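Structures for review follow.
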Structure 1
Amino acid sequence: MNPIEERLLHLTRRSVLGDISRGIGSIALGSLLHPELASASATMLPGFPHFAPKAKRVLCLFQSGGMSHVDLFDDKPMLHKHAGKEIPPSVKGTQRLTGMTSGQSAYPVVPPLKGGKLCGKSGTWISDLLPHMQTIADDICVVKTLNTEAINHDPGITFMNTGSQLPGYASMGAWVIYGLGTENASLPAFIAMVSQGTGKNPGQPIFSRLWGSGFLPSSHQGVGLRPGRNPVLYLENPPGVERDQRRAMLDDLAKLNHLRAAELEDPETLTRIQAYEMAFKMQTSVPDLTDISSESKDTLEAYGPDVHKPGSYAANCLLARRLLERDVRFVQLFHRGWDQHIAIARQLPNQCHDIDQPTTALIKDLKQRGLLKDTLVVFATEFGRTVFSQGKLDDPAMGRDHHGRCFSIWLAGGGVQPGITYGATDDFCYNIAENPVHIRDLHATILHCLGIDHTRFTHKFRGLNVRLTGVEESHVVKGILA
């Protein structure tokens with residue numbers, strides 16, 4: 001008899017499961033003994049990246065609440081000429097308004113709250129509310145024509161971060177980690193941090209699903225870092241438990257979980273093993289990450305006085321740089337407080353002060369260390385603000401409502417042309433005049449910079465090949481690529 005056929009005849013279910021469990025155990029043991037073998041190349045999907053990437057990692061600076069493009073990046077002469085007058089019906093059109101302004105009897109135009117200037121060789125207009133950011137105009141690419149169908153915060157924030165207005169979908173960072181893996185075996189591949197601004201307080205709520213894995217394996221979800229002594233909950237050993245005891249316990253637990261994985265064939269069991277191992281490594285890597293005592297005085301001063309306040313935007317910016325230089329693949333900062341429906345004249349300057357110096361210092365720091373060239377930085381928000389007032393003109397309580405028809409973001413670093421402006425709005429900053437960029441186009445472009453073709457990057461979910469960019473038509477914005 002053929003020896004292969006003879007062996008198959010003698011195979012039992014018990015022996016097959018035993019071989020599987022031993023195989024899985026060997027892989028796990030190998031990864032523990034030789035962690036360098038479990039690097040990015042081992043965790044990337046087969047065939048990834050699709051082509052040579054310009055960026056190795058992503059930093060997303062998400063300004064939560066709807067940052068005003070009118071006040072910060074998109075001034076027009078017509079706004080000053082038409083100040084206080086009704087926005088022309090031909091400009092306003094019939095687009096949907098929120099319930100906060102749909103019942104107003106008048107929609108007077110409000111020009112930018114403060115002046116600005118054309119900055120850098122490119123002549124990019126940036127508000128005087130952002131004096132530090134004006135100095136990096138030649139390092140950033142301002143996109144003035146981002147647009148979204150979302151008109152309220154939760155759908156808008158969810159859309160920007162997951163590619164869908166509905167909760168339950170995988171976040172940008174989870175998609176990137178799913179495709180490209182990580183290059184640091186001692187820190188999570190995707191880390192998120194949240195800070196509260198001094199504009200609107202409290203700002204819009206930020207939910208952990210914005211860095212969740214959705215329908216992707218849970219090992220790809222982001223890990224939230226908290227301010228203070230315990231950046232990650234339950235990371236420290238209980239009193240009386242030494243590190244070698246924890247190591248022995250995890251080894252025994254891993255053996256039991258491998259047996260369970262072989263029995264049930266549930267990939268989440270293997271994910272649990274990976275989570276335990278990562279937590280063990282983070283007991284030493286996280287304290288090293290958050291200890292900024294080695295940073296120079298000049299560096300700390302560059303980020304501003306708030307850098308010493310745990311959980312502040314400035315402190316999170318510095319931690320972001322420390323994560324990126326440790327090759328964490330995706331880092332995301334959420335800064336709340338940009339929802340200026342009321343008292344915009346007071347709230348907006350405060351909110352700009354929070355982020356202006358630290359953001360600028362971060363870009364300069366990355367550039368000085370040689371990290372900006374292969375780090376894609378995305379400075380974004382969920383939508384813009386209306387050019388007309390919410391409430392009575394010249395009232396201290398006046399603000400601006402949501403506006404998704406067009407708004408401004410900027411990008412910098414790996415794969416993006418520096419010092420340019422892309423797209424144009426009309427004379428009232430209300431509609432797109434040329435080169436529209438939908439949120440899906442932004443996602444396609446981010447993936448492209450990482451060497452990923454968004455049309456070929458799918459995951460089977462509910463019988464569909466789901467993409468970050470959805471099923472609607474989307475394209476890479478080639479006009480901003482380096």
Structure 2
Amino acid sequence: MQYFLSYDVGTSSVKSILIDTNGNVLATAIEEYPLFTPNPGWVEQEPLDYWNAICKATNKIIQSISISKEDIKGIAFSTQAQGVIPVDKNGTVLHRNISWVDGRAEEQARKAMNYFGGKRMFKLVAGTELTGKDVIPKIIWLKDKQPEIYNNTYKILDVNGYLKYKCTGKMVAEWSGACSYAFDVKKKDWERLFFKLCKIDLNKLPDLVRSVDLVGTLTKEAAEQLGLSVNTGVYGGCDDTQSAAIGTTAIGEGEAHIYVGTSAWVGVSTARNLKFKNATFCLQSADPTKNIVVGITESAGINTQWMVNTYYQKEKEILSEQDLFLLIEQEINATNPGADYLIMTPWFLGERCPVSTTTTRSTLFNLTHQHTRAHIARANFEGIAYNLRWTIHNLEKDYGFKIDTLKITGGGSKNKSWMQLIADVTNRKIITTSQPVNAGAFGAAMCAMVGSGALDDFSEIHKLIQQVDTFIPNPNHHKIYNELFGIYQRVFHQLSKAYQTINKTRFEL
């Protein structure tokens with residue numbers, strides 16, 4: 001039997017699993033790391049924190065099993081996208097990772113679009129406008145605001161690239177990760193003209209690899225830190241959106257999945273090469289022969305953490321996590337669908353899709369004395385679901401997809417009431433799978449297993465993961481959710497200018 005280690009490197013923690021080629025999970029470990037917010041709209045992380053967490057998790061796994069280290073044939077990472085980690089020739093990190101939720105580069109986004117004739121012309125050509133959260137504006141920000149760092153940068157790595165470097169000593173970028181920068185899914189190469197027009201040095205971009213490519217084996221130092229053999233292969237891996245699609249088995253033409261974790265998204269697999277539209281993106285799939293069209297909601301599970309810390313603080317101190325969420329579930333279920341006309345938008349960190357904005361923030365709309373914390377809790381979950389519904393509508397309208405069923409993953413998918421609520425709000429059938437938490441890690445593991453030849457292709461994921469529960473929309477809830485969804489959209493459109501006025505200057509330093 002062959003074994004593989006895979007890592008789902010998210011915004012707040014790394015989930016690590018040891019898996020065999022039959023899909024059996026032999027051991028798991030989770031290690032957390034912090035976020036840093038030095039200024040309004042800024043979100044950074046220390047790259048070494050990722051590596052240290054991975055080393056701790058790996059050592060815990062190795063110590064808990066009895067198999068030989070030599071039987072672990074490969075490792076792969078699924079990571080948060082859009083990281084910006086400048087390193088010098090020695091691999092020394094010159095700046096903290098500028099995270100995917102960081103919105104500091106709005107001025108530079110406008111500057112980049114002006115190279116193409118302005119926002120309107122850029123959107124016409126690219127299909128969507130740039131924002132301060134996109135990678136290219138952040139690289140321009142480094143060049144403008146931290147020229148010494150930019151000039152001393154040998155390569156700009158994303159999170160996956162940094163971790164592969166720590167493992168192998170090689171600086172590369174994998175195709176799906178490159179899509180967060182500027183990648184031609186037809187030519188399978190950097191969008192070189194785009195970087196040139198934005199006056200970004202192409203020499204600072206790493207060489208490209210596929211998700212299934214063997215990048216190298218562990219260096220002696222990395223093997224010692226991880227507790228693994230120097231013969232362990234390190235494969236290209238992929239970004240988290242792509243690994244989740246594999247891990248939900250939503251890999252056939254037009255098959256859709258939802259992820260609900262710290263962030264949330266809707267993704268549709270396709271072999272077609274499609275343009276960006278309405279802040280949805282056509283990205284390289286983990287499967288080198290496929291693409292995936294994705295609309296990302298920036299803030300989901302992290303909003304629930306805020307809601308719990310704000311309105312259930314006392315209960316959090318005395319109840320177990322399981323009992324706490326059971327209490328919240330009971331309170332939500334005792335509240336009317338639509339939360340008695342209370343709407344809570346999920347835009348705590350701005351938004352990427354279905355509306356692209358750096359400055360918009362969350363709103364509690366139509367709050368009255370009759371509303372309780374239970375209403376706010378329900379409105380929190382409904383607001384995330386409204387955002388997903390809006391994204392689904394855009395995917396159908398813009399690309400002609402027919403989305404009537406969505407496979408779902410992420411920690412939130414373990415909550416049956418939450419799944420029924422998503423089905424009701426989106427008016428779509430929702431299917432959960434046998435790996436609700438480890439889907440991302442399974443997707444990364446598939447990159448290594450297919451790359452090593454242990455499995456033939458990505459379709460074999462169907463042997464490893466099964467469907468579990470199906471949630472059908474409740475027709476009695478159609479009317480209220482149709483009504484409130486329209487109001488939800490109007491809240492954004494009518495407040496967007498006010499949010500821009502109050503936040504634009506604060507976020508540009």
Structure 3
Amino acid sequence: MRLPETQVALLEAASATDTRTIEQLADEVDADSVAVTRAAFELEAAGLLTVEEHRAESVELTEEAERYLEQGLPELRLYRAAVDAGADEGGAPMGELVGAAGLEGSEVDIALSNFARKGFGRIEAGEVIVDLSGGPDVDPDADPEMEALEAIAAGEAGYVDEGALDRLHSRGLVVRSDTTIRSVTLTDDGVTALMEGVEVAETVGAVTPELLTSGEWRDVEFTEYNVEADAETVNGGKEHILRQTANRVKDVLVGMGFQEMEGPHADAEFWINDCLFMPQDHPARTHWDQFGLEVPPMEELPEDLLARVESAHREGVGEDGDGYHSPWTTDVARQVDLRGHTTSLSMRYLSGEAVGELEPPKRYFSVEKVYRNDTLDPTHLLEFFQIEGWVMAEELSVRDLMGTFTEFYEQFGITDLEFKPHYNPYTEPSFELFGEHPETGELIEVGNSGIFREEVLTPLGVDCDVMAWGLALERLLMLMYGFEDIRDVHGTMCDLELLRNVEVVH
């Protein structure tokens with residue numbers, strides 16, 4: 001019998017009495033496991049081998065778990081620090097214990113929540129009180145979760161209690177995945193074939209130009225392929241679903257007659273906030289909401305526009321204008337921040353600074369990244385994409401603005417928009433947009449909009465109406481695809497399998 005080289009090597013390495021895995025045999029014959037798997041299926045089809053499959057779970061520790069293996073779980077470190085401080089007698093200040101336990105950042109919250117969950121004690125009025133009578137199941141020196149971490153690190157995940165494994169998984173300390181293990185055994189026909197003798201057949205795996213030109217292809221033996229055999233998964237490059245959606249948004253807006261804006265990510269507060277009639281002592285202009293940069297101030301600002309904007313802040317605009325009567329300095333206006341919205345681009349374009357003076361009607365948009373010092377949650381990120389847009393024309397109304405949104409969102413299959421009156425320092429009237437999440441039924445805010453105020457437009461030299469908006473690209477993505485947590489598709493916690501397999505919406 002003549003067989004390809006890999007099949008012969010596998011047949012000789014396999015046993016009729018001992019079941020051996022593909023991985024073991026691949027190491028022995030010094031071949032790729034994918035090639036060995038293919039050979040095993042081909043030999044099974046010929047009746048020479050039996051291939052058995054079973055599912056197994058693999059468990060791997062995360063980086064956080066590796067750190068806890070060295071330092072101890074946060075709640076155990078807090079417990080030991082509390083006992084050392086005498087918290088089992090009358091309590092100890094939490095601040096002191098956090099330092100003594102070496103807890104930093106998120107470890108503090110992790111320690112406090114699990115400290116109570118495991119029955120180690122309680123937190124009252126800023127003090128940690130240890131309860132030494134927690135019962136027979138409370139033993140910090142034999143903590144099931146710590147023991148489970150140590151067992152997994154030692155390669156003994158199969159002996160870990162399922163409940164402890166579930167808790168470690170919920171805490172993000174282990175990654176669990178299902179794998180398929182294939183084992184092979186020689187059949188009686190396989191044993192007979194080996195006894196009668198098996199020779200290596202010289203086979204050709206592909207037709208080459210040399211074989212064709214020489215005519216040798218007529219005489220060679222080609223390798224047979226089992227198209228039903230499992231092959232190695234290769235994940236090639238793919239355009240991110242967020243980028244695909246951004247490109248769709250651009251196509252839709254261009255189709256609606258808009259032109260695209262471009263501009264700097266780091267800009268002067270003048271363009272980001274002052275031109276928008278945002279008072280310099282507004283809470284949203286503190287480091288709690290925006291990211292200031294330690295770079296030289298932006299000196300190149302149009303002096304005449306700078307003076308008009310300062311006048312609007314101090315004195316107001318028009319006969320009834322009153323201004324803010326709050327501090328305003330050019331030093332603050334020249335400070336450089338990461339833009340918290342792309343309306344800074346709108347100010348550059350409307351003022352004529354970007355592309356020269358504009359005459360109505362005009363429509364402009366951008367789909368660019370912005371940066372805000374928000375708290376991370378399922379609908380908020382520190383950086384995200386904003387769909388900025390504005391229309392300059394005579395006698396615009398809120399109805400024109402609502403009609404624009406209706407037309408835009410219909411292109412993405414969203415027809416259940418709701419509008420809510422809102423306050424902005426730079427638009428009047430103003431309203432927020434909401435869409436219904438297709439999975440949860442929850443109303444999600446997708447944007448903010450309004451008609452620019454006279455205090456914004458007059459300093460810019462614009463004497464007609466301008467309606468404007470800032471929409472969240474990620475929120476649009478959530479409504480289109482049904483994602484419940486934006487962190488699954490954007491940032492360091494994103495779900496790669498979801499991104500690889502998500503169905504593209506056209």
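Looking at structures 1, 2, 3, which one was Cα Rg over 2.2 N^0.38 Å, for residues 51-154 alone calculated from, given that it came out as 1.32? Please report the intermediate quantities before stating the final value.
Numbers: 1: 1.32; 2: 1.51; 3: 1.26.
This figure was derived from 1.
Looking across 1, 2, 3, the calculation of P(r) over Cα pairs in 10 Å bins from 0, in percent that yields 4, 20, 31, 28, 15, 3, 0 traces back to 2.
Using mean count of other Cβ atoms within 10 Å over residues 243-250 as the calculated read-out, with 17.1 as its value, let me know the right label among 1, 2, 3. Present the calculation step by step, with values, prior to reporting the outcome.
Numbers: 1: 12.2; 2: 31.1; 3: 17.1.
Working through the options, I get structure 3.
Since every read-out is calculated from the coordinates, none of them should be taken as a lab result. Predicted model only: the values in this text are computed from it and were never measured. Cβ atoms are built from the backbone, for glycine too; each structure is taken alone.
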